[in-house]
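Derivation of every value follows stated rules applied to the coordinates shown; laboratory data play no part. Every value quoted in this text rests on a predicted model; they were computed, and no experiment measured them. Cβ atoms are built from the backbone, for glycine too; each structure is taken alone.
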Structure I
Amino acid sequence: MDGRLIIENNRVETKEKIKSFNPATLESVGEACLASPAKCQEAVQAAKRAYPLWKELSWEKKRDVFRRAKKILLRRSSEVAQLLTLEKGSPLPESLSVEVMGGLEVLDYYSQNLRKSLKSTKAKHNIVLFFHKKSSFHFQPLGVTLVISPWNFPFIIPFYDIIAALATGNTVVFRPSTSTPLVGLLIGDILLEAGLPPGVLNIVNCKVAQAEDLILSKDVETVMFTGSVPTGKRIMELASQNLHNIVLELGGKDPMIILKDADLERASRGAVWSAFMNAGQSCASVERVYVAQEIADEFISKVLNHAKKLKVGNPLEPEVDMGPMANLSQLKVVEEQVEDAVRKGAQVLLGGQKIENLPGYFFQPTVLSEVNHSMKVMQEETFGPVLPIIPFSEPEEAVSLANDSRFGLTASIWTRSKKMASWMAERIEAGTVTVNDHMFSFMEPGAIWGGVKQTGKGYTHGQFGLQKLVNIKYISLDLAKKKTQIWWYPYSADWPKVLDKSFVLFYDDRLFKKIKATFSLLSYWSLIKAGTPILNFIKGIPRFLKK
């Protein structure tokens with residue numbers, strides 16, 4: 001894999017390099033170039049120069065780039081999945097089904113919906129005096145977008161952000177995680193092969209200091225970041241200096257609520273997959289389970305039965321269900337949280353330790369009981385293969401426990417009752433709530449991705465995500481032949497009287513008062529006629545009589 005930077009469609013060699021290691025074997029995967037401060041700024045300037053051309057490029061030509069990229073990704077899907085498995089440590093089936101398929105979906109989505117997503121829309125007027133104006137909302141790009149991505153899903157997370165930014169007419173500087181630099185460069189390789197014009201996408205692996213310089217650049221308009229809360233706060237602080245537009249996705253502590261009427265076989269399988277997929281290294285992983293007291297023992301028994309069957313090992317080997325954690329520092333976080341829980345009274349029903357007989361960063365699939373909200377494992381993001389379970393008595397208690405978190409990304413409810421699911425979904429504080437499934441919605445390009453509280457700011461994906469990357473411009477046309485407007489200078493002595501009667505017509509709740517005000521306004525007909533298109537004024541009167 002080519003480890004050189006990508007600036008203005010050129011491969012750029014640098015003296016300083018960073019090595020990438022396989023977290024399963026600790027062997028070298030390769031090395032990537034690191035950008036100096038000067039190279040980082042070159043990337044920003046390249047994106048700035050490319051912006052006017054890309055912004056004006058027709059949606060058909062942008063669509064064609066995405067279609068070609070989809071064909072290339074389809075052809076190179078095995079190569080992408082192999083590199084993901086080597087550099088990140090996810091089993092090959094997960095690399096294919098989550099990251100590669102997700103990339104194909106997002107390219108397919110924007111290829112089909114690009115024109116519709118950014119089409120201008122008519123704006124209605126509420127004030128009768130403005131009925132003759134023709135107004136609309138337009139969605140226009142902002143400029144250079146800086147994408148800073150994490151290591152847990154190093155292909156699909158930045159791919160969504162990059163394609164969305166490009167779809168809206170912005171250009172991109174992408175800083176991949178230093179843990180997975182080669183995957184980041186492979187994204188650029190695919191899009192360059194698809195015919196992306198020079199400078200539209202630039203990829204610079206760099207150290208934290210250089211990343212902060214990129215955020216501080218006055219030529220950057222939007223910063224899109226996925227990662228930890230402390231880093232998100234730092235980015236927000238830096239971005240505030242130039243009032244950059246920001247989109248921050250900062251993690252979750254996602255609850256799973258199992259009601260007493262739930263299908264326990266489905267719920268237990270869902271819990272095990274949602275907690276241990278990608279070794280639990282997903283911001284949408286199930287990290288807290290609340291199960292109805294009546295079924296708690298049976299549910300836990302089923303969870304343990306399924307979790308014990310998981311095959312942990314080198315993710316390149318066939319039938320491996322869970323690979324290693326991506327790095328040593330995250331492994332230590334998981335160890336610390338489990339130790340804290342045990343000290344405070346938690347019971348380890350399964351796992352609970354690092355796997356010593358494997359060379360990489362492996363941690364056992366872990367199930368905990370007797371946990372409570374004083375423990376780190378119930379309050380802080382674990383980002384590892386740990387499933388803590390708490391019984392509850394009433395649905396209201398489950399909602400209260402689910403909302404007792406500084407995060408609010410996703411949540412899931414497991415029940416056969418549509419009524420109970422709807423009641424609970426309305427009360428849970430989260431960006432996404434799913435019923436009888438969990439964590440799938442990130443893959444849906446038409447959904448939204450984001451949440452409340454310290455989960456972050458803004459959304460990605462779908463129509464609402466695109467709106468975070470554009471200027472929503474209001475344009476209004478007044479082509480009436482009138483030489484003046486009724487509210488312009490000079491102020492007539494009768495203008496306050498017209499306003500008094502108009503306020504009654506427009507805003508009073510009593511119909512007889514509205515009718516009386518309408519007839520009163522007729523005495524000021526010449527003033528109204530001179531200052532506003534009278535046909536529109538007459539058309540508006542029945543509307544306000546109905547209010």
Structure II
Amino acid sequence: MAVKSNLQVARAAYQPKLPTALKGNVKAVEGAATQSVGNQEEIKALFPNTYGMPVVEFAEGTEALKATFNVGIILSGGQAPGGHNVISGLYDGVKSLNPENKLYGFLMGPGGLVDHKYIEFTDELIDEYRNTGGFDIIGSGRTKLEKEEQFEKGIEILRALGIKALVIIGGDDSNTNACVLAEYYAAKNYGVQVIGCPKTIDGDLKNEQIETSFGFDTACKTYSELIGNIERDCNSARKYWHFIKLMGRSASHIALECALETQPNVCLISEEVEQKEMSLDDVVTYIAQVVADRAAAGNNFGTALIPEGLIEFIPAIKKLIRELNEVLTDPATGESREFASAEEQIAFVKGNIAPENLAILESLPADVARQLCLDRDPHGNVQVSLIETEKLLSRMVATKLATWKKEGKFVGKFAAQHHFFGYEGRCAAPSNYDADYCYSLGYNASRLIACGKTGYMSVIKNTTAPAAEWIAGGVPITMMMNLERRNGAMKPVIRKALVELDGAPYKYFASHREEWAKTTSYIYPGPIQYWGPSEVCDQTTRTLALEQAK
């Protein structure tokens with residue numbers, strides 16, 4: 001038995017709240033047929049057995065829902081607060097349908113399904129992990145379920161364990177794989193259902209049907225506590241500019257939410273940088289001007305929030321990265337090219353990219369250019385997260401301010417501190433919101449299985465209302481898909497949700513940032529609260545509240 005902190009002991013007794021529709025007898029209410037968000041004919045051809053299915057909502061029913069089946073569950077990709085509650089919600093939901101039903105967990109991600117590594121959940125094991133952070137109950141992994149031999153290895157263990165349905169908890173890529181697996185098993189008439197669950201702290205897995213991905217609330221509140229602490233230190237010492245990089249390569253949702261919670265002097269939004277076609281120098285000039293204006297008022301300190309993927313949204317650099325991804329992929333295999341040395345790889349890159357992209361590459365600091373040429377992620381793409389953007393920007397701001405000082409345009413002092421908040425938020429103990437939301441997602445998945453659904457994602461809506469009023473149901477995963485170019489080929493993927501520049505959260509931020517830049521109007525959120533007034537403990541993110549005008 002794991003040693004527990006006093007907080008864990010107290011949190012274990014917390015019973016997450018459920019939507020009223022899931023508490024007793026339920027019935028599935030089906031809507032109209034659906035279609036994908038893009039490339040309708042192509043997606044339909046790829047998913048003939050799972051395309052066009054209706055959105056499902058659960059309502060209070062008159063007959064008890066009973067079903068006998070075993071279920072498997074997989075945690076896929078990076079950790080997000082609340083994963084254990086999805087599992088405990090699914091476990092309780094499965095057992096409520098029939099106490100003899102079993103829940104199995106595949107170890108260390110999708111690879112556990114392929115390699116037949118699993119455990120059976122028990123009351124004792126589940127009770128150890130209720131309302132806790134992390135994915136350590138079964139671990140996670142980044143194996144992609146894409147190939148027929150993987151699907152066939154999976155069906156072997158699913159049949160051996162009598163598993164009727166598989167629940168895959170993951171982000172957009174993992175749920176795309178879940179959809180592919182659901183289609184394959186449906187086409188083969190294997191009798192195994194596949195249900196997805198929306199997970200990612202980045203917040204980019206959302207749409208009209210998915211209000212938010214789980215873990216986003218907790219991660220942002222964790223980062224905002226740390227940012228608030230830094231702001232208070234910043235306002236106490238009054239001698240440093242703090243450049244804080246935040247997780248979120250594909251979208252700036254985390255940076256925007258943290259800005260709404262803490263009111264920093266600068267927050268960059270990658271999507272805005274791209275829309276305005278800003279150059280790296282434009283970004284640096286903007287920050288330097290805020291620094292100079294504050295210095296002119298006697299404030300040689302401040303805080304700046306920077307999205308992890310900012311560099312990739314600067315149009316000229318985005319174009320460069322796109323070509324780097326192309327030239328470093330072997331068209332024959334779709335895999336990353338192999339080179340004898342780093343120097344050989346750099347020489348290959350420089351000899352095979354367009355002249356305008358080569359000029360951009362050579363204009364960057366040498367260490368950044370080298371990282372762009374060499375570092376690849378597991379999917380074969382440029383590993384943007386390794387670029388220390390916060391240090392790059394502060395260094396370039398310092399250079400610009402030094403030039404301005406010589407020209408008499410800057411009269412203050414500039415000294416920088418650097419931070420990157422990423423792993424600090426991925427396994428935090430879930431907030432009440434994420435504890436409730438995740439438990440509901442898992443419990444809801446058991447009802448989708450009982451109703452015979454496959455190729456669906458578990459969704460809970462209306463979450464700015466009290467939990468009793470939340471709406472539970474399911475959305476066909478194909479409804480969220482389109483075709484995108486990945487590793488040199490067009491592939492079906494769930495469309496990522498970027499920050500909408502005409503959305504209420506961004507508009508609120510944009511209307512206040514000039515004021516926040518000039519004044520020191522920091523907010524210090526403090527740690528996540530679990531007990532106390534509902535307006536303190538159960539609040540949603542500012543993003544969700546603004547989106548739903550609450």
Structure III
Amino acid sequence: MGSPGRKIVLAASDSESSEYMRSTWRQMLLACLPQRFASYWGTDWSTERELAPDGQAKYVPHGLRIIESLLLQKFSPDEIAVCYTDQLDLFVGDQTQVVGIHAHNPLGITFATDVYVHLYGRYQEPVNAYEFRRMVTHPALKRHKSHMKIIVGGPGSWQIEKKNLQDEWLIDTIVDGEAEEVTLPLFEAALRGEALPRRVVGHSPQLESIPRIRHRATLGVVEITRGCGRGCQFCSVALRRGKSIPLEHILDNVRAQVAEGADSFLLTTEDLFLYDQGPRFDTNVPALKRLFESVAAVPGVNYIALTHGTMAPIVVNPGLIEELTPIAVGKSYTQHQASTHPEKRYQSLFIGVETGSPRLFQMHMKGKAYPFRPEQWPEVMLKGIEILNKNNWFPLCTFIIGLPGEQREDTKQTLDLLFALKDAKWAPIPTLFVPLDETKLQKKGSQSAKLVELTDLQWELFCTAWRFNIDFWRNTPSVQWKFIAGVPFYYYFLGRKLFGDVMKFPLLRMGHFPEWYLRRKLYLDFSGRQTPRYQVPESVVVPEHLHRPMIPELEMAQMME
């Protein structure tokens with residue numbers, strides 16, 4: 001006789017739940033590493049997670065905790081289990097009627113994954129995709145499918161539909177979008193045994209619809225805002241007007257997680273500087289400072305980490321970073337010898353640079369620079385990173401290669417900006433353009449950039465960014481020699497077969513080959529003879545007509561077009 005199981009089971013894959021080294025960066029890396037080679041890199045940390053005494057998950061992604069909280073409004077805790085893949089047998093049984101599965105990046109269709117996994121071959125399956133597939137095809141789900149429904153939701157759920165895997169994986173419903181207002185009706189219909197729609201689209205909810213979480217989330221995620229509103233054409237979140245979670249709601253979510261052993265918290269947002277924002281994206285410095293102070297004051301909070309921000313607010317108000325630094329850096333768990341903090345601590349923030357080309361910036365993301373103009377973007381980036389570095393903030397900055405309409409001159413301008421930042425304390429992260437679901441560029445029919453189609457200049461941008469990362473984050477003789485030896489080995493045994501000779505010299509520069517051999521083959525000259533095209537400005541002036549107290553909604557909408 002089979003196990004009775006729980007009426008409702010919520011599950012998340014091991015790789016999406018990992019808290020290894022408290023690092024969002026390492027968790028994201030799992031979407032980029034091929035599972036086939038994972039054992040060679042010692043990535044057992046990818047499935048490192050903890051169990052509660054009854055076998056349930058000790059922490060899972062924040063989105064799944066939101067779903068759990070919604071269900072607990074109607075159902076008893078004894079009817080719900082939240083678990084990892086290997087514990088599905090414990091909780092999926094004869095009485096199970098619905099299984100909800102979290103999908104953050106189930107197939108690896110993102111800006112980063114479409115780059116890095118393909119460095120090892122076109123058909124490699126990344127760790128995240130392997131772990132999700134292992135979960136969604138688990139024997140316990142197949143064994144009991146006749147009497148239960150499977151619902152999949154999360155920020156990456158659209159990937160399953162895109163790849164036509166819904167039927168193969170026996171998924172009844174895919175939830176796309178924010179789920180607060182669709183979760184209870186959908187689960188209740190499943191429990192009544194009704195036929196479910198194949199796809200449900202969730203929309204941005206009212207703040208009062210967002211529940212407080214009851215249990216611990218992976219990495220101590222605490223949501224502080226939703227949406228953005230800056231209008232970048234490659235991002236769906238940028239099309240939704242920003243809203244801020246009330247402070248007491250945030251603190252309740254912190255306290256609930258402290259009670260279950262969390263001591264590190266990730267303040268999650270699309271843009272830190274939009275928290276409780278004023279008109280025209282004006283940063284509310286007192287509210288932001290109060291947020292940091294309030295979270296840090298909760299007994300048991302030892303560390304605070306951050307997700308995303310934009311650069312313009314930092315340049316508009318340099319004092320903003322100075323105000324936040326005592327807590328933001330003082331409560332950080334990351335350390336680097338380049339930091340001037342007494343304990344060598346630094347704070348990170350994901351910031352989208354995306355391009356150094358004002359022309360591409362004007363085409364695809366001009367709201368990102370507001371109140372500055374697109375032609376000021378290189379100056380904004382240079383000044384912003386100078387301000388951040390001065391205060392021991394070392395940002396992780398993304399660049400998008402292959403944006404629609406990119407020409408050689410655009411790539412050169414991005415290389416010029418990258419070269420001007422060669423001595424910065426940062427992590428430049430090159431990615432390839434992907435038309436993500438529900439974005440303006442996806443709706444226009446834009447096509448993904450592909451590694452096999454990169455030009456010599458685009459390869460130079462890709463490899464130069466990683467050269468800077470190696471120099472700043474792993475600048476030791478042993479690491480340098482590994483790259484000097486490993487780069488030609490990769491190129492001659494795999495790289496040139498996959499991508500041709502076009503990547504040769506950019507790749508050799510990443511491996512620190514002599515500049516006398518490389519400088520005539522590449523656009524940038526690392527010999528010391530080339531003067532950077534851009535210099536850090538003394539200040540960046542906000543265009544005078546944007547100093548007005550208010551800007552009409554119509555003008556703002558036109559700016560975002």
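Quick rundown of the values:
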| quantity | calculated |
| --- | --- |
| Which entry (I, II, III) yields the derived value 0.6 for distance in nm of label points 7 Å out along Cα→Cβ at positions 87 and 215 | III |
| If semi-axes √(5λ) of the Cα gyration tensor in Å is computed and equals 41, 29, 20, the structure in I, II, III | II |
| Structures I, II, III, by percent of Cα pairs over 15 Å apart, for residues 255-350 alone: label with the highest value | II |
| Structure from which 24 was derived, relative contact order in percent (Cα under 8 Å, 6 or more apart), options I, II, III | II |
